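Each reported figure results from applying straightforward, stated rules to the coordinates on display, with no laboratory input. For clarity, every value in this text was computed on a predicted model and none was experimentally measured. Cβ atoms are built from the backbone, for glycine too; each structure is taken alone.
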Structure 1
Amino acid sequence: MSDVPALTHVDPQGGVQMVDVADKRSTVRTAVAVGRVILGEEAFRLVRENKIRKGDVLTLAQIAGIMGAKQTSKLIPLCHDVLLRGVDVELSLNETALAVDVRAYTKSVGPTGVEMEALTAVSVAALTIYDMCKSVSKAILITDIHLLAKTGGQSGNYRKGSAP
């Protein structure tokens, strides 16, 4: 049983705890997350032509993603409140997949990472796209949200697909 690592969010009595990062060294932390919103033919055409009745889907989803990253600690239990130094949300139309590809980059200097902020930015941007396009189609699919890369911190750097 000693080979099993301790759970960081469980106290010795089995209760829930937020990890204490007070003694962790501050480093530059970055993260990149991606996801896809598959719209289907009609919704994709309307987004591409900027003719969705609710407004400019890509601009509003970009703003929503940035706002979402800034609210991560309020949305995800036990996430630390992180002072973000930068958030960039990029949306690109994928003609082949009839989709919007979402990419978020987050950066901070501190004792804890920003992976959750990047993932939240992608998720909120994707949900905003769905919300703005749902009157055209309910068959919209939000898919493949995942961490692509991260830098900094005790666990080191990570890039999807690279060896640990």
Structure 2
Amino acid sequence: MSVTIPTITTDRLVLRAPKVEDFEPLRAYFQDPRSAFNGGPLEHNDVWGVLLKNMGQWHLLGHGLWHITEPGKDRYIGFAGIFHPRDWPEPELGYGIMAEFEGKGLASEAVIAARHAAATHFGFDHLPSYIAPDNARSAALAKRVGAKFETEITLRGNIAHLYRHPKQEAA
């Protein structure tokens, strides 16, 4: 399948296709203990696998995670978009941002842009985010952008809180 990955631009961010050049900053993200909420910390080869999955999902399913950059810098600072493992009950609006970019509203901006693009480009208009019960930052972000706690579920043997994002209208 050949897929065109749309580039999403906001006032302060660019959400674009994953690239091989993202590997080193992605590796730095997954060396941070805070990456535990996204499957980390990870070793070198495992981070390579994450990068391949991020690109591969686009080509296999036609949707996926965008890598976040700042305009004009094209350096990976995080991700946001549709995360869709085969064993998830439904696609998720997933997100993560490097620690040095927290506290500036960038993650919220990326999530809102990804959520709108998921509805506009792919018809996903009411996505959940699965959040570990002790991931207060992610839960706060979900609430800040309008998601509501819906239920508690088990994913891969772990409890997760399902926050449902508001219905989005496709443009």
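71 is what came out when percent of Cα pairs over 11 Å apart, for residues 29-68 alone was calculated for one structure; which of 1, 2 is it?
Source structure for this number: 1.
Taking log10 I(q)/I(0) by the Debye sum over Cα atoms at q = 0.09, 0.11, 0.17, 0.20 Å⁻¹ from the coordinates of each of 1, 2, which one would give -0.36, -0.52, -0.98, -1.19?
Considering all the candidates, the number was obtained from 1.
When mean count of other Cβ atoms within 10 Å over residues 77-84 is computed for each of 1, 2, which one produces 24.4?
Here the read-out was taken from 2.
Comparing structures 1, 2 by relative contact order in percent (Cα under 8 Å, 6 or more apart), which one has the largest value?
Once relative contact order in percent (Cα under 8 Å, 6 or more apart) is tallied for 1, 2, the winner is 1.
For distance in nm of label points 7 Å out along Cα→Cβ at positions 61 and 85, which of 1, 2 scores largest?
When distance in nm of label points 7 Å out along Cα→Cβ at positions 61 and 85 is computed for each of 1, 2, structure 1 gives the biggest number.
Rank structures 1, 2 by distance in nm of label points 7 Å out along Cα→Cβ at positions 21 and 149 and report only the one at the top, that is, the highest.
Top value of distance in nm of label points 7 Å out along Cα→Cβ at positions 21 and 149 goes to structure 2.
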